[in-house]
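I've put the structures underneath this note.
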Structure P
Amino acid sequence: MNNLILEAAKECQNISITLTAKQLNEAIDSCITKTIKELKDLVASEKEERYLTKKQVMDMLNISDTTIWRWEQKNYLMPVPIGGQRRYKLSSINHILNSKPC
């Protein structure tokens, strides 16, 4: 029932829905539970992420310091500040390696 209500609200934004207090509570609980699960999954994936130094990235991709700088300027490969140092997500590097050149 909750999913049906939520789907109807998403698809038909100009409709009125009448709910009992119990149904409203169930819908809210369902939304909160779903959001908590999504946040937990996001945090878990971030904990599993590996971060590489600029040198590691240069070696892995066989590119120069200038190329990394250009990619940063174009927001193609963005560093993450960790403990006052700049690191690069391994997932971002893998995305570059797996993307097809234009």
Structure Q
Amino acid sequence: MVLEVIGDVDLVTAPRLQSAFDHLLRHDQSVLVVDLDGVTFLGSVGLSMLLKAHAMAGPGRLRVVAATRASRRAIEVTALDQVLAMFPTVRAALRQNTVER
């Protein structure tokens, strides 16, 4: 399953994204790839949601694609790239058989 996120992730858009995470992680047991390449702003609420989704998903189920500066910088500055399974492309995330972190 791939969840493509587009635009700003902030207090205004957070409820819709959280609803998508909740639904997909509760009702689908496959790997969830969160594609952030269409994100123009990733605020602290979005980072918090990624961390919560990571905990909710369990080992190996959540994979994050964040190759653009807008998405990757926020993740790296907060060191979440040390916690989340990060990938350069959706294809790489889908091909990965095991999570390295």
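Could you tell me which structure in P, Q was used to calculate relative contact order in percent (Cα under 8 Å, 6 or more apart) as 22?
Answer by label: P.
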Value 2.6, calculated as distance in nm of label points 7 Å out along Cα→Cβ at positions 63 and 79, assigned to which of P, Q: Q
Which entry (P, Q) yields the derived value 1.00 for FRET efficiency 1/(1 + (r/R0)^6) of positions 47 and 71 (r between Cβ atoms, R0 = 30 Å, to 0.05): Q
Per Kirkwood radius over Cα pairs in Å, the highest-valued of structures P, Q: P
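Given a value of -13000 for helix-only ellipticity at 222 nm (-39500 (n - 2.57) for each DSSP H run of 4 or more, over all residues; to 500), point me to the structure among P, Q it was derived from. Walk me through the numbers before you get to the answer.
Numbers: P: -20000; Q: -13000.
Value -13000 for helix-only ellipticity at 222 nm (-39500 (n - 2.57) for each DSSP H run of 4 or more, over all residues; to 500) corresponds to Q out of P, Q.
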When mean count of other Cβ atoms within 10 Å over residues 7-14 is computed for each of P, Q, the largest belongs to: Q
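FYI, it's all coordinate maths here, none of it is from the lab. The structure presented is a predicted model; accordingly, all values stated were derived computationally and were not measured. Cβ atoms are built from the backbone, for glycine too; each structure is taken alone.
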